[in-house]
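Just so it is clear, none of the values below were taken in a lab; they were calculated from the coordinates. Keep in mind it's a predicted model, so treat the numbers as computed, not measured. Cβ atoms are built from the backbone, for glycine too; each structure is taken alone.
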Structure P
Amino acid sequence: MLDIIGVGDTNVDVMIRVPHIASHDEKVRGQLLGNFPGGIIGNFCCAAAAFGAKAGAVCKVGMDDYGELAKSDLQRRGVDVSHMVVDPACETYFCMVLLDHTGEKALTIVETSGFLPKPEEVDLAYLKTAKRVHMTSLDMTLAAHVAQALDGTQTLLSMDIEATAGTAPAAVWDSVLQRVDTAFPNEAGLAALTGCTNLEAGARQLLARGVRTVVVTCGENGAWVFRKGYSHHCPAFSVPVQDTTGAGDCFNAVFLSGLVEGWSMERCAQYATAAAAIAIGAIGSRTKLPSRAETERFILEKGEALCS
């Protein structure tokens, strides 16, 4: 039985180093850093596998060079790719990632016909074999399809909520949120979905709509965990930043890997925050994904006791 299956996107990130992110009508010179496997769900599954979870990915790629790189990297990292959708008629999507001297990024998704699997291409029976299924808000039709299929099963659903969340109708969101066990919005995603700039007010709104646990990631300000009658703040670790691409994906993967093992919210948040801090120390979203032992060593070296 798999611990977690991710459903959504995997791609290739074309990374370019720039002195700063260009403004309108400005030209900057950049340096090509290379092609790195990426994608929200692809990164998530690799981070979960690195941490020790049994992970599977249901993503869509074409039979092209980018598709081969994306799929082979998942497989190399121990992710089950038996239910990946490989379509010779589509082109694997990619991202142009501009990385400045601070490690922050500007990212453009070059969307293709191979962006996400269609609802009918997802093997629902396969998803029901996992303890948890993780998705994004990039395609709410796909999310609603999976959420409905998992309703009444033992498989728990989690969702990464992006800043585009506000584009889907409220009725669609309500049908999904009432089936979501754990939601992972960043600050922009929470505001887009709830209209609240106050983190706790926004999180409480999601809890009222059916979500059991809301985890708000706040970058250098750490993360907040909210449940009914409960809140917890986990500060971020101070580290040199090379590349923030995929940091949230790594955080979500480690947090959910902890939940699979029955960890406390405090322990899940501490390990997830530490793992994300390690991951941003190298170029590429998957270059420095840590194991559990590496994460624990990092926490202890930072002078913190391991949460129980």
Structure Q
Amino acid sequence: MSFTADVKEELSRVPPVCSHCERATLAALIRMEGSLFLAGSGRFRIEVDTDSPSVARLLVKLLHEQYGLKTDWTVRRSVLHKTPNYLIEVPMQKGLPEAMKDMGVLTSGGFDRGVYPKLVEKRCCAAAYLRGAFLGSGFIANPKGDFHFEMSVESEELANGLVDLMAERDISAKIMQRRSNYIVYMKSGSAISAFLAVVGAHQSALAMENVRVIKSVRNDVNRRVNAELANQQKATEASMEQIMAIHAVVDRYGLESLPPALQEFIKLRVSHPDATLKELGEYADPPLSKSAVYHRVRRIEQLAAQVER
């Protein structure tokens, strides 16, 4: 299964904290994935489709237990993707209009486009609403690749409401418009892990944290290796320039005519062409500081510059 499917499977089994949590989860699920079909004056039916069997089972369970509504369940198979799709139909029946109003899906003014405030008054219910929203249209990419989280909603008001609920838990999410929908998204691994923990997907959050740690260690090792390789490259280039300068100076003046300090440096450099200045100082007898070795390098370079004139 995909990482998203694993998360939804775990979230579908999260128990409610209070007696109102499941109503919040159900309301968010219907808001995210439900479609309302009018069937005459004051009559309508609801359809919800999902590709997650655990979400389908949870939806039917909540509709029965919370409001005693009758449902029809149809399993369809996608010709294109060869995967099952679950259609839950809630036909017009006694109690359906009252249930939709109780969940804030419908109001006296019509279809509510935002988050119904009464559903999320308690922190546990706000978390349950976010859980239902993710169960409805959430997606998380495999954390072994790039971190990416998104939920697709139909209205900007609902998108802003979800972002506000997440901000109350110090989770920063952004919104972008994609065609006719609004996408609530995150690209921070820590923010995604925090969201999973808030909505109750603790095993998935732990799995994501493990991947984050491995990525962090790997990236740190890569940075260190790259820095070391860059330093070695710089040291090699500097050493080659110094050896070329040494050849020019020795050819012009002869080794024996140079001061003992420069003779010592030349012998060290020729014997250790890949060594850094600090390492050359350690090879000297007695040892020299890096600044002392650098002073001799500068003297050789000055003499070589005079030869080239």
Please state which of the structures P, Q yields 5.9 when distance in nm of label points 7 Å out along Cα→Cβ at positions 41 and 193 is computed from it.
-> Q
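Suppose you compute helix-only ellipticity at 222 nm (-39500 (n - 2.57) for each DSSP H run of 4 or more, over all residues; to 500) for every structure in P, Q: which one lands on -18500? Don't skip to the answer; put the middle values down first.
Values: P: -10000; Q: -18500.
Clearly, the read-out refers to Q.
Matching task: 26.3 is the computed value of mean projected area of the Cα convex hull in nm². Pick the structure from P, Q. All intermediate terms of the calculation are to be shown ahead of the outcome.
Details: P: 15.5; Q: 26.3.
The correct label is Q.
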Out of P, Q, which one gives 1.00 for FRET efficiency 1/(1 + (r/R0)^6) of positions 129 and 169 (r between Cβ atoms, R0 = 35 Å, to 0.05) as computed from the coordinates?
-> Q
